[in-house]
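Just so it is clear, none of the values below were taken in a lab; they were calculated from the coordinates. From a predicted model like this one, the values you see are computed outputs, not experimental measurements. Cβ atoms are built from the backbone, for glycine too; each structure is taken alone.
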Structure P
Amino acid sequence: MRRGTPQPKEERLARIAVIPGDGIGNEVTEVAMHVTEVAAAAFDIDLELEWFDYGADTYLKTGVGLPDGALESLRDDFDAIYLGALGDPRIPDMAHGKEILLGLRFGLDLFVNHRPVKLLDESLCPLKNRTVEDLDFVVFRENTEGAYVGVGGIFKQGTADEVALQEDINTRKGVERIIRYAFEYARSHGRKSVVMSDKSNVLRYGHDLWQRVFEEVRQEYEDIESWHLLVDALTMQIIKNPAQFDVIVTCNMFGDIVTDLCAQLQGGLGVASSANVNPHTGAALFEPVHGSAPKYAGQGVANPMAAILAAQLMFEFLEHDDAGAAIEDAVRRSIVDGQVTRDLGGSLKTDEVGIAVAERLAGC
């Protein structure tokens, strides 16, 4: 991940818009931003955080998720957006979450969903006899098309003759740019292979487009090994032999499902992070993969590692790879030393995990 045409980092103040979200989102974001500030200080990075109260509480008061002008300000005035989990039982249709998260993804055209799949300690993997070397790849999910665009409708709702239509949108532009991004990432990061996954044997129109574009683009990257797997075969192969993968690229829905499977292999949603990026404009949003888990809010039991690792991705995007690497190493050492929340076998509270990670960073 790289910004479009950044200024030299020593001359640039990095402005980060922070939207903590709902439920445990507030707690893990607080921890992640503490770690962010410690990392910035340790590596002499000029960084400014600005917090925004977009979330369920504000929505219930105002009926607005993203206020007028917010999208433009987040795009033009900030180098990155950090987003906590969204979701609140008081808003059962998730109207505010859709307005904020999908509004940012679609409004900023964040067509790359970048999900690292990296095992930080062997004890976290449910597969037997797997090492950290066996689980280290990246999944790129097309982020602005597919079945998630909300095109469709319901006819004769509530009757015995009800019909529900949900359209799956695939454009040549959208398919080509995510496939090309996967190859470019592989080439620039020393990855040896790219696998494209679809369901073209059933989705004969939309995923025929994926097949044809993949075949054309791969010809431009003969230095990168590439092959195709139907998505059901992909999921089986990920479990059977995850070490065979370097880069996976797929559509919006399959990417959503596959990356949750992958998250479980690396220790669960509590250690899974993601980035949403438009490499052409430099817009980017970073978030943990997990949800807001309202029933656990305020108890100090939420695992903040995913949120912290989302901050790692943010530093890398801002071209501070040294700080990003230090954050990952600090998280790894905290896991190895058992300084984790109970879901990973430890006994620390959410904020205590943040302190443990920050202490490892402070000496960098």
Structure Q
Amino acid sequence: MSGSTRGTLFTVTNFGESHGPAVGCVVDGCPPGLALAEADIQTDLDRRRPGTSRHVTQRQEPDRVEILSGTFEGFTTGTPIALLIRNQDARSKDYGNIARQFRPAHADYAYWHKYGRRDYRGGGRSSARLTAPTVAAGAVARKWLAERHGVRIRAYLSQLGEIPVPFRRWEDVAGNPFFVADAAAVPELEAYMDALRKDGDSCGARIEVVADGVPAGWGEPLYDRLDADIAHAMMGLNAVKGVAIGAGFDAVADRGSRHGDELTPAGFESNRAGGVLGGISSGQPVTVSLAIKPTSSIRTPRRSIDVDGQAVQVQTFGRHDPCVGIRAAPIAEALLALVLIDHALRHRAQNADVEVRPGPIPGERAG
């Protein structure tokens, strides 16, 4: 299927289906000499894994990653890295009632029109199950970025449905199933999700992603600007309907006298640009915000049509995330890592010998 590969120098080709024997990816272009073991990848996969709390799908997948190629004696060789994650808890019978029906707001209808057929078992290729290989590839990327450039990528959930959760501290994120940066908000979120599940409904979410330590200079204007590439990658994540860099849509009501991040000899005074200027990293933290729509697979009856164009009532049974945004933080981190490593390698290829020194701008006439 076209559209399954992303990247220019660091590429990831994703394969598999939700209810097939396995999902996985091939990572090509990873520099040689990176110490890499399955344990380096497994940590991130465990954070994304289903069945980790009552608030997400109860599909029990161990998501154990296997490195099939691209490493020798514990280090990457520079050759393609094949990563495999076997599916062990698919229940295709749960989808029998929608084999000929289309779920409102789901990819079912669009896939059928594009390909003339669709895999209705869990959504097949359109399933969020395919984010597992993305997280695996992202783990490779973030390890290289951390070791070579000191880049640190983190994400948290800042809004669940109608409930905003302001940032308090990073230390809280790892200690709760919602990836929120305020542990005190968890009881309210749990009650909200319990009521949502009882109603047979779903909700959306907002995710914030931050990359600290990104050097200035990454990005390829005009058409491969860093922020454009980030938005492209993030919109490839299931259920994402909006991406903002820095201030995003809040910039509309701002004034230039305030919005422009002033520079002093000590650095920038603010970061409304989100770490990207003119499509190139500024050296500030890269900040990204994602809007994720409510899950389309719900028990609440909805009007739709079947493959014959006849009116039907659709109800989706089986195991689904009432809010796919709850598990989206590790995926958003992985996607940002994939974009950043690709631009790091592209910058190195073209501009490795560029050196910026304090003083007059090159070509500037004195006086």
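So here's what we get for this one:
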quantity	calculated
For percent of Cα pairs over 33 Å apart computed as 33, the structure of P, Q it came from	Q
Structure from which -8000 was derived, helix-only ellipticity at 222 nm (-39500 (n - 2.57) for each DSSP H run of 4 or more, over all residues; to 500), options P, Q	Q
Structures P, Q, by relative contact order in percent (Cα under 8 Å, 6 or more apart): label with the highest value	P
When distance in nm of label points 7 Å out along Cα→Cβ at positions 83 and 203 is computed for each of P, Q, the largest belongs to	Q
Mean count of other Cβ atoms within 10 Å over residues 331-338 derived as 18.5 - corresponding label from P, Q	P
For 2.6 (distance in nm of label points 7 Å out along Cα→Cβ at positions 75 and 211, calculated) the corresponding structure among P, Q	Q
